[in-house]
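Below are structures written as structure tokens.
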Structure P
Amino acid sequence: MLNVLLGANPQSLAYDPLDKKMFVTLPGQDQVDVFNATKNQLVMEFGGTGDFSLPYGIVYDQLNGEIYVANAGWNSVSVIDPNTYSLIANISLGQTAPQAVTYSNATGYVYVANYANDSVSVIDSGTNRVVGSPITVGSGPEGIAYDPSNQDIYVTNSKSGTVTVISNASSVVATVNVGRLPIGIAYNPDNQAMYVAEVGSRGDGAIVAINSTSNAIIANITGAGPEPYGIAYDPNGNYMVVTCGASDCTNLFNATSNDPAGQVTVGSVLGNVGYDPANGDVYVLNLQSESLSVISRSS
């Protein structure tokens, strides 16, 4: 396993499949770091000069090959050229404190979870303009994910303990009660379900699985470790990978049976996690260690 030093408070990751780069937000330094996934090395640090302010969420847009960064400090989304690392646009959202972003292949829209006003903003990635009015969701939205099977958007509302389901680009079709501070969320294609990590579950480490057809809870999985935070699907091993905010371990679960499938010790105070489909590696952000851990296929 490889550990790469980053800057203060690494928060979220986005993978650029064209250039095989992993982009990492660092709100502690108003900066984005770029990691070359082929060479396993840090290749660029940019920001701190007016490009970002408390950058949290980040996503790669497959339509135009650009990077979208949620700036909680500016109440905006920055659009970045991943090749030149230059700012293309800065999209104002009002007093929203955006926390997380996701991209929909179906609509070509970027969806932004706004923590301050309990809403989701929609951005047309073709024009980089806001579409319509913000969509009202639950209280304290901090996580957001796209479901390619039904083209819906799922939002974790940390304060209300719910998940909001958005369909047809802008319509709320369901609210699912999950409880205990849900933040991390990821789609599991093997079970066709959204998996939600509950930070507030503490010692038992609860993960909730929501069927993406019925939007009903189909599994309550325990044993993920204290305060599960980040979650991602690893198709290489058919795992759900879960990081824990109160330990130094990343836990693996079989994506079909939901049974425990192993544990990997990484850095200190874990954050979000991502997957690189090109090399099959898993990337874990370590908030306190200020580093990126690369878990390879041989780990």
Structure Q
Amino acid sequence: MSLNARSIINKIDLFKICVYDLQPDIIGVTESWASDSIFDSELHIDGYHYFRCDRSSGNRGGGVLLYVKEVLKPTEFHTSNKYGEHVWCSIGDLLVGVCYRSSNLTIVGHDNETNLKKVLQEVSNKHVLILGDFNYPDVDWLTYTASPGSSMGCVDFIQTIEDCFYTQHVHQPTRGTSILDLILSSDPDLISNVQVLCHLGNSDHNMLTFTVHHEYKCPLNIRTIRNFHKGDYDSIRKELSAVNWDTLLSGNMEVCWNKFKYLLFELVNKYVPATKSYDNGRMKKTDLDES
């Protein structure tokens, strides 16, 4: 699944409902609007490992997230070329990335498109899947041509896609009449069944679902179970007594509740012991369906 959230925190419960309903293996999120004031636990979804890249401190908006089911054992990957808003992980030999290209040069700088081009070129020699909102509305993706009067950055982006032998799989509008949210792959047969769904909450972009055809071995399902009978509640109380509640509980009621809730989640993770439960099952190979 891929989507432009236009602030995931404001829609986190709705987002989790969509994830629960669709059960995607991979989720790419652009415009997360997450910042260093957002706890990791606020973005956590049970059963998923996630990677985040927030916009630089002090600049509102932007940011990307990449969720992958824990059973797929994703590992973080870093490119050598610097780009503001992108995040990557490896699932076996498949490299998965999420990118967001803002057109606000005041925030991202005039070299933003050049840096994006370098990143796309760097990973082009790998088995790669790239999700994201690239904000190029003036492209006919059936012919890979830019509309007359398009910016040089748009023309250069299309040329980069062709030079790197990427296939772009989205052919229906994702925002108004434009295709802004793209699915790129180094293998044209990697992706199928692309569907444009409704938008998430008040986001002005539609969500995408698709199937990734990538073979992997599925290990035994492992669940974490908390032993609340052996929790260190004295330490939990001690940490709660040291909290600056005036600072933590600033904002509207929903924001305050989420901050308080996720603070408790972090304390439970820290002071309540956990054990692993292993479901019996056989190793199998399958597609990453409805990813």
Structure R
Amino acid sequence: MQNQYYLLTDTSVIISNGNFIDFSTSANQVLAHMIEWFSGNKLVLNLEKTNIIKSVTINQPYCALTISYKDKCIEEAVNLKFLGIQTNNHLKWRNHIGQIIPKVSVACYMVRQMYHICNNDTLRSIYFACFHSIASYGIILWGNSLYSRKIFILQKKIIRIMMGAHPRTSCRKLFKKLEILTVPSQCICSLMSFFLIGNQDKFLTNSSVHSINTTNKHHLHRPIANLSCFKKGASYSGIRIFNNLPQSITSLRNEKPQFKVAPKNFLYVHSFYYVDEFFACTNDMYY
């Protein structure tokens, strides 16, 4: 019986090393092991459709990365699309946001066209189907970036259209009335859902790291970080957000159904315009 081979798609590997030479060596070794494993399991890795992207800081000098197997080199990409998310080698989100702006702009046009013949419930359904579904995808990655403001501006535009408000009207009360989260609030809510409902075991509390009896001993332990891109990343931001939530919400962290609802209800009330606006508040200011 003739051997049959199958094509495996959407395979990814993360390699981390602070030394470029060691990183390059590890990457080539991993590629060789992958191809060997694929071959042993009757799978094929198409090197012509395989890319590698090297994440570095902006100030780091460029070093060409050569990853090859049997004289076939893998192309190093500067920009990459993975599972619908566009990113670059500096982990910036300009390209991703640039690709979804036209899509959510179409949603604004649709709501404007339907405004005179639909009630608020129908317009709200159109909003969630055509705007929210696009704008919320991957928001835990890009929602705290500078470029996210462009999506938020379009969100305020569509909210004003839905409510028949003047283009310069403040939207805070409109968001509350429609029970729609702002883009920054949606980012906060999505981070809490992802990190503290499905991944609680990956986070340590301060009390598990040290034995000092402090008022923040039940807070999640925040690692030391120097890079701004890491501080704006999902993991670090998620820890900061949880630690800044009111105690009445954080006390529900082990009650998944209640914790899933509590942050969202809290964010409906406050309609934050910036993630940093949320960070600037203290628990006493929420009430």
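A short reminder: the numbers here are calculations on the coordinates, not readings from a lab. All figures in this text were calculated on a predicted structure; none of them were measured in a lab.
Things to note:
- Read-out helix-only ellipticity at 222 nm (-39500 (n - 2.57) for each DSSP H run of 4 or more, over all residues; to 500), computed value -14000, structure in P, Q, R: R
- Largest in mean projected area of the Cα convex hull in nm² among the labelled structures P, Q, R is structure R.
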